[in-house]
Structure 1
Amino acid sequence: MITTERLRLRPLTTADTDWWVELHADPEVGRFLGGYTREQAAARLAGIEEQWQQRGHGLCAIELATTGEPIGRSGLFWWEQFDETEAGWTLARPHWGHGYAVEAARAVLAWGFGELGLTRITAMIHLGNDASTAVAHRLGFTPLRTDTLAGRPITVHALDRPTSAARYDRS
């Protein structure tokens, strides 16, 4: 589990299926990611569980530290087709604008560069997703290339491991 001052990040499991469907059912949240049926969500979460087992990292539920309420997801996801590890963030709409995406992603980056020893982390952002692009830039990501993910155009942003881990200190 990863913790910050306001958040807890815990590995997602298939037990999160209903919540995952609900999170992505909001048209504004699903605008760039799409929605999920219960079956699709269960399959996606099973893949996330498998990645945790095989790679030692994966996507996490973001919970408020004070209440345990799940408010979104973040974490690291390895994309086989790109041979890259991506940091991602998605929040339920009522939790937009509170700095949670940056806080969660900063903790994920510290974990990835520190404990996991990754040398580069990417952020794959669909064209037009200005809010996620702003989060990526705030974290220090820079555009690397354009590509396609799930048939849709994306900009792949990259961040190399900093020479000083202090920038991503989770405390």
Structure 2
Amino acid sequence: MTEATPTVTITDLATPADAEAFRVLNEDWVTRHFTLEDADRAILADPVGHVVEPGGAVFVARLDDEVVGCIGIAPTAPGVFELVKMAVSPGHQGHGLGRRLIAAALDRARALGAHRIDLESNAKLASAVHLYEAFGFRHLRADEVAPSPYARADVHMTLALD
């Protein structure tokens, strides 16, 4: 008898349990590498109010009934979104889940009429930065970088969706 291969599905954040998993996954990676900041706390405490209701989306990746990854797109200006709060549980990293989450986020941004998507990260997260580069995100020049609410943000990237 062969075992069924587990299937990962990516869906919109739909329940309080999804929101809790979004918070836990993000708090885990942030506190592993950095310090949780006020801007993190605000979004993680209320992803619906801070991301979804203003016109964005939050996605969760499920393996069976467990949320193992997440990502959001938050509107920042007409036709512009920011890729926010991507996290994949440590045991599921390196299997293409981050790539699938980014693809889902970019597809939704396009469907919402976005012409550009921005992101902030940190050079310490080299594999994530490399993944963004693989999607075509380019690093912003110093004169293009807007002030960030995150002290840790030392990588600023953008992707034209036109």
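Read the figures in this text as sums done on the coordinates, not as results from a lab. The structure presented is a predicted model; accordingly, all values stated were derived computationally and were not measured. Cβ atoms are built from the backbone, for glycine too; each structure is taken alone.
Here are some notes:
- Set 1, 2, criterion distance in nm of label points 7 Å out along Cα→Cβ at positions 28 and 132: the highest-scoring structure is 2.
- Which of 1, 2 leads on mean count of other Cβ atoms within 10 Å over residues 68-75, largest value: 2
- Distance in nm of label points 7 Å out along Cα→Cβ at positions 20 and 116 derived as 1.7 - corresponding label from 1, 2: 1
- Comparing distance in nm of label points 7 Å out along Cα→Cβ at positions 44 and 100 across structures 1, 2, the highest value is found for 2.
- Structure from which 28, 19, 13 was derived, Cα extents along the principal axes in Å, for residues 12-59 alone, options 1, 2: 2
- With Cα Rg over 2.2 N^0.38 Å, for residues 36-107 alone derived as 1.12, matching label from 1, 2: 2
- Source structure of the calculated read-out (Rg and Dmax of the Cα atoms in Å, 15.3, 60) within 1, 2: 2.
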